[in-house]
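Q: Next come the structures, one after another.
All of the numbers you see were taken from the coordinates with simple rules; none came from a lab. The structure presented is a predicted model; accordingly, all values stated were derived computationally and were not measured. Cβ atoms are built from the backbone, for glycine too; each structure is taken alone.
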Structure P
Amino acid sequence: MDLPKLPVGEVVEAFVNWIEQYFGWLLDGISAVLGFLIGGLQDLLLAIPTPILILLVTALVWSVTRRDIKLPGLTMLGLLLIWDLQLWNLAMLTLALVLVSTVVALAISIPLGIVAAGSDAINAALRPVLDFMQTMPSFVYLIPAVIFFGLGNVPGTIATVVFAMPPALRLTNLGIRQVPTELIEVADAFGSTPRQKLFKVQLPVALPTIMAGVNQCIMLALSMTVIASMIGAGGLGYQVLVGIQRVNIGMGFEAGLAIVIIAIILDRITQNLVPQHDGER
């Protein structure tokens with residue numbers, strides 16, 4: 001005798017319809033804001049002449065890498081290669097998607113990490129949620145994004161935000177919890193308010209750990225670009241997807257190489273934003 005099938009699909013469908021009925025205005029607003037940010041940032045990047053933008057990025061890498069000439073030189077060569085492969089416009093869209101996704105993910109995860117660090121109850125409640133988010137296959141994030149936001153860059157950004165949040169939240173929480181007790185006691189002894197203690201003691205000490213979370217957030221956002229292209233997100237990820245669909249090895253490899261170059265540049269910039277202590281090198 002077969003067991004009766006639970007109406008899971010019907011319940012989910014009813015829930016989705018309820019959200020669209022009562023919160024459709026909110027979803028439309030989020031879609032409009034994210035679309036404006038992505039389009040505006042892409043237009044800004046494309047408005048800067050390509051040689052000048054390459055020089056600006058190279059100068060940024062040179063300044064954050066303690067004026068070491070090797071990495072800036074490789075950065076310039078990598079960006080020139082992207083330009084030469086005629087992938088610059090797609091690369092700027094990918095960069096816009098990654099930067100917007102990262103900023104939104106950090107705007108949510110860092111405050112939540114700070115709150116979780118100050119409350120064991122909230123930390124205990126968030127831990128299984130984060131475990132669930134990090135063990136969930138990345139393709140699954142595409143389903144609710146498509147359901148609520150349709151196809152295009154916006155649902156790709158939403159899926160990327162959810163996928164990239166957990167490391168930043170965890171490392172923010174961990175960094176603040178690892179601040180030496182002696183420093184907290186000294187701050188309390190001098191009569192610091194909770195706000196002063198957070199911004200003048202805890203966050204500065206935890207900054208290297210928090211920046212590690214920022215770095216991981218950016219890398220996960222970049223890794224999601226190809227997957228998000230399956231629901232209409234553009235850029236280099238879509239170029240890789242087209243290369244796979246057409247079995248065009250050259251097209252897919254060139255776009256994948258451009259993604260790797262951007263990933264290395266962003267990784268090195270974020271790794272060197274916070275000076276490391278001699279003992280940590």
Structure Q
Amino acid sequence: MTDIEILRPDFPRGHFRFVLFDFDGTLSLIREGWPQVMIPMMVEVLRATGTPEDDATLTASVEDFVMRLNGRQTIYQMMQLAEEVQKRGGKPLEPLAYKHEYHRRLMQRIQGRLDALASGQATPADWSVPGSHAMLSRLQERGLTLYLASGTDIAFVRREAELLGVAKFFGEHIYGALDDYQNFSKKMVIERILKENQLRGEELLGFGDGFVEIEEVKRVGGVAVAVASDEVKREGIHAWKRDRLVKAGADVVIGDYRRTDWLVEYLLGN
């Protein structure tokens with residue numbers, strides 16, 4: 001499989017004015033391994049209901065909804081968990097309680113990465129999708145306005161974007177999940193970009209590794225680049241991610257931004 005796959009060669013190119021990026025897995029690798037924290041936690045919660053299902057069945061069921069909701073705010077995965085507990089005759093906690101427990105466990109996994117970045121022991125390139133900084137730089141040089149929208153809580157997104165040295169590319173256009181979850185969604189951010197800037201759909205370009213952002217960019221007539229990043233190997237295209245993002249409607253699939261010059265030229269033309 002090549003490192004850039006053009007699925008729809010006939011999509012409108014060269015007219016983009018705004019670009020929307022997802023954060024985790026699209027630019028940042030700080031939270032690499034989050035499914036290995038979330039999925040076992042949820043299996044543990046469902047196991048406690050006394051369900052007769054074995055761990056393999058529970059894991060497959062959890063993995064399915066966790067990945068389907070990837071890209072939306074974390075709270076939606078926790079709301080689904082509460083529903084699954086109820087289905088199995090258990091008494092669920094508030095979704096926010098599950099979210100806080102997940103964050104606590106995730107922080108145990110990633111705190112060392114954050115500390116290393118803050119102290120300078122690690123460089124931003126160590127925890128970014130390869131070529132991210134060059135890509136953001138080139139798009140900005142070409143006069144495009146960049147937006148960042150993440151399903152991760154806004155305070156974490158801002159902090160991690162600063163540590164990775166990418167916050168400067170987005171300025172005030174950094175959006176993330178809120179405890180009052182109904183006041184944020186990627187769909188809302190996209191609609192706001194279009195409305196405030198009198199933008200036509202084909203003037204919006206989106207990059208993401210989650211089903212949701214690809215679907216929403218396509219829904220308004222934009223062009224979607226699926227970043228099927230292999231967050232562990234840090235090269236090549238992750239086949240499972242790729243297949244899901246193709247189903248979401250991606251126009252182009254990349255594994256990372258190593259071929260920034262070619263990709264920018266292809267998308268934006270001269």
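Q: Could you tell me which structure in P, Q was used to calculate mean count of other Cβ atoms within 10 Å over residues 166-173 as 24.8?
A: That value comes from structure P.
Q: Further question on the same structure: Quick check on the output: 62, 41, 39 is Cα extents along the principal axes in Å, derived from one of P, Q. Which one produced it?
A: Structure of origin is Q.
Q: Related question: Quick one: relative contact order in percent (Cα under 8 Å, 6 or more apart) came out at 22 when computed from one of P, Q, so which one is it?
A: P
Q: Of the structures labelled P, Q, one was used to calculate distance in nm of label points 7 Å out along Cα→Cβ at positions 126 and 214, giving 3.1. Name it.
A: Q
Q: If distance in nm of label points 7 Å out along Cα→Cβ at positions 70 and 134 comes out at 2.5 when worked out from the coordinates, which of P, Q was used?
A: This value belongs to structure Q.
Q: Comparing mean projected area of the Cα convex hull in nm², for residues 22-93 alone across structures P, Q, which is largest?
A: Evaluating mean projected area of the Cα convex hull in nm², for residues 22-93 alone on every structure, the highest lands on P.
Q: With helix-only ellipticity at 222 nm (-39500 (n - 2.57) for each DSSP H run of 4 or more, over all residues; to 500) derived from the coordinates and found to be -27000, which of P, Q does the value describe?
A: P
Q: Here is a further query. Given that mean count of other Cβ atoms within 10 Å over residues 110-117, derived from a single structure, equals 15.2, which label among P, Q identifies that structure?
A: Going through each structure in turn, the value belongs to Q.
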